Structure P
Amino acid sequence: MKLKFYGVRGSIPTPGPDTVKYGGNTVCVSLQSSTGAHVILDSGTGIRILGDELLSDKRPICILLSHNHWDHIQGFPFFVPAYMAKRDITIVPGITEELAPDAILRQMQGSYFPVQSDDLPSNINLQIQKQDTWFYQDINIERKAMNHPGGGSAYRLSVDGITIVYAIDNELYPPSEPVTSFEEWAAFVNEADYLIHDGQFIPSDYPLKMGWGHSQVKDALALAESAKVKNLVIISHDPARTDADLDKISENIRNSNYPFHTILAYEGLEIT
């Protein structure tokens, strides 16, 4: 099993001298099994870099989308494999409250983009999963509804004896009734080897941003502790958060002696 992070920023790309260390691309994570099965989690701007790496790789590609907010689909028009003839790309959309499985392609229609999605030469298959558990090759995938405006899906992926939970743009304590409670999240995440979870906010961001669909870092830490995970990877960094800010958050976590390992995700991070 190999995880690689190509984009870790939430909401909007943030290029510039203050975001060089952690990166400014919006979210995109690659998962490969030992047999070569390849799943891409979300299609933020980081997927452009991943696409360049896949030019000579002819394997089928599966993209799991959490939801259709702009920062999770905006990289797809620049994903080079989509322009390769006969390249097989399966896209599994998240379950949103207004089901729009083709939103990732509709952003390339009309006056929105110079290349129309219907003109892409690759074989793109939009696949709406009707069950909450299924297999993609040798990767077992489970799905859970996120607490986020407009809805969306978190995923639990099991392969090579390792379990990864990808729960991004998920507000663990929303101001209204949650779609999925903290206790339900703890059961879904239970004893995962890697929990990749939203940690966009800190206490000073509240109450202004309460209900925006993101968690505070402290809540992601509480979930990891409650669910007895082995490793927590915090992702979806706020666009206003600088490298220095993230370093300070990381240091505070290290000094708190949690019973699990915590990483603040950065572009280029590889976990094997």
Structure Q
Amino acid sequence: MIQSMTGYGKSVLQLPNKKISIELKSLNSKNLDVNARMPSMYRAKELDIRKLIAKHLVRGKIDFSLFVEITGEDTSSKINKTVVNEYIKQLKEVVDGDTTELLKMAIRLPDAVTTERDEINEEEWNLIANGINDAISKIVAYRGDEGGILKQDFSERILNLKNLLDAVITMDPERIDGVRSRLERGISDIKEKVDENRFEQELVYYIEKFDITEEKVRLDNHLDYFLKALNSDDSNGKKLGFISQEIGREINTIGSKSNYAPMQKLVVQMKDELEKIKEQLLNVL
């Protein structure tokens, strides 16, 4: 089952003194590109977080965010009373003002507030890791839902290509007859006597140059292979991309060999369908 690279997942953890929100957003990208945002105290676990994301999301531009909201009485920021009182004392020597105003000034000066860097304990990390896995599960489910929509679109467009190919196959004898008629009229117009056997040999050689039998067979095989890969258990956008390149190569060859306006119109329609497939393949994991 194919997956889209576009997705979103969120998990919220309520700990005794803090609420932790974990968000994952993904967009399409050729490779895995993880941008992680989190408070400094959790940076020690960044490598573990990246490994968790890489294991399950594989590819895409991933934005990982971990937000912390303190809900209890504990806080890592403390007022340095000694420093603040010393600031107020010095300010009184410089300006007149009541203690409240001087305090407002002092609290904004360097070292008035200190931040204690807490170390993340193993129990809290295990809870966060579970939260990350929950967010990953949600984004994988989101990607799967988006992939189902893409799969339906691909299936419809491959069916359109098959129908257009059937029209090309049906039209091909008429095209060959047209090529033969044009050559015969050309010989007739120059009013020259020609060796019929030699003419027939040259005609066969000329028509063989415009023969698209191999291209029709290969194109049909590529379309079947695309559907087979589309319905496989894994999601491989790169593989589908390679198959679409082969489909395009056969369509282009048919177009260059057709030398027949009605068939070239069909080829243009086939190219349009394939271009839409290629655009959507950029979003497939």
Structure R
Amino acid sequence: MSAAARPTFRFAPSPNGLLHLGHAYSALLNFEAAKAGGGRFLLRIEDIDPARCRPEFEAGIYEELAWLGIGWEMPVRRQSEHMADYAAALARLDAMGLVYESFESRADIRRAVEARAAWPRDPDGAPLFPFGRDSMGAQERARRHAAGEPYALRLDMAQAIAAAGAPLDWAEEGDGLVRADPAAWGDVVIARKEAPTSYHLAVVVDDALQGVTHVVRGEDLKAATSVHRLLQHLLDLPAPVYRHHDLIRDAQGRKLSKSIGSASLKEQRADAVTAEEVRRRLGFG
């Protein structure tokens, strides 16, 4: 079977903290699925945020995955080395008239939302962008751009959905076709002044360029697949098969997270926990 015909899985962590059991579970699911299907397993480093990503965390990713017995194809794709790919995708969307500059700050957004009795929120719980591409005149937008003010590049969701035409679906392993609902996200940010991409844009570009056929990731990203499916359609990119797995949670029922200080694999190793014990705990014994 040629490399192009083989099922291809990937694990794509961000080097902004230490890996925990949730990361280990997702990585092992992808690695074992690739091995069982005679496929490929890729490692991608999603380091588009230079303020939070650090070399020591990236080194830790390689160390912890190897400790778990996970091997990957080389070279590893590091997003920070491929900004031109994302810029090209962004330029294509812009040429279609689907992108606009948003100069409203977080404080502006908060005040606008608070001024309303009720305002819809996206699937992650954040308020939808309460402005739009016509909320600021072209002359004022040009003035702020010339002054070097920060801005976000947003996808005009209504125009993007109209450009897509028919409703979109994605293939969810175990569930069949799932209807995409990108409108639930409003005018999402797909890039910023200082970076030619966001997670949404980078992930669909990377998956296509790397030939990823199966995306296995946490259920907390299932709703975001609606945005990804829309971008894939607009950019003429292939759609992988998706599987959104259950999350590993702590004793309080919270999903494991770097932000709440969930115990890292490094800490467990220091406590003499073995890789075999971790694998058995996660159901890979």
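Bear in mind that the values in this text are calculations on the coordinates, not laboratory data. Note that the coordinates shown come from a computational prediction; the quantities given were computed from them, not determined experimentally. Cβ atoms are built from the backbone, for glycine too; each structure is taken alone.
Some notes on this structure:
- Relative contact order in percent (Cα under 8 Å, 6 or more apart) - structure with the largest value, from P, Q, R: Q
- Sorting P, Q, R by mean projected area of the Cα convex hull in nm² from high to low puts Q first, with the largest value.
- With helix-only ellipticity at 222 nm (-39500 (n - 2.57) for each DSSP H run of 4 or more, over all residues; to 500) derived as -10500, matching label from P, Q, R: R
- Origin of the derived value 2.5 (distance in nm of label points 7 Å out along Cα→Cβ at positions 29 and 141; candidates P, Q, R): Q
- Distance in nm of label points 7 Å out along Cα→Cβ at positions 5 and 21 - structure with the largest value, from P, Q, R: R
- Distance in nm of label points 7 Å out along Cα→Cβ at positions 45 and 253 - highest-scoring structure of P, Q, R: Q
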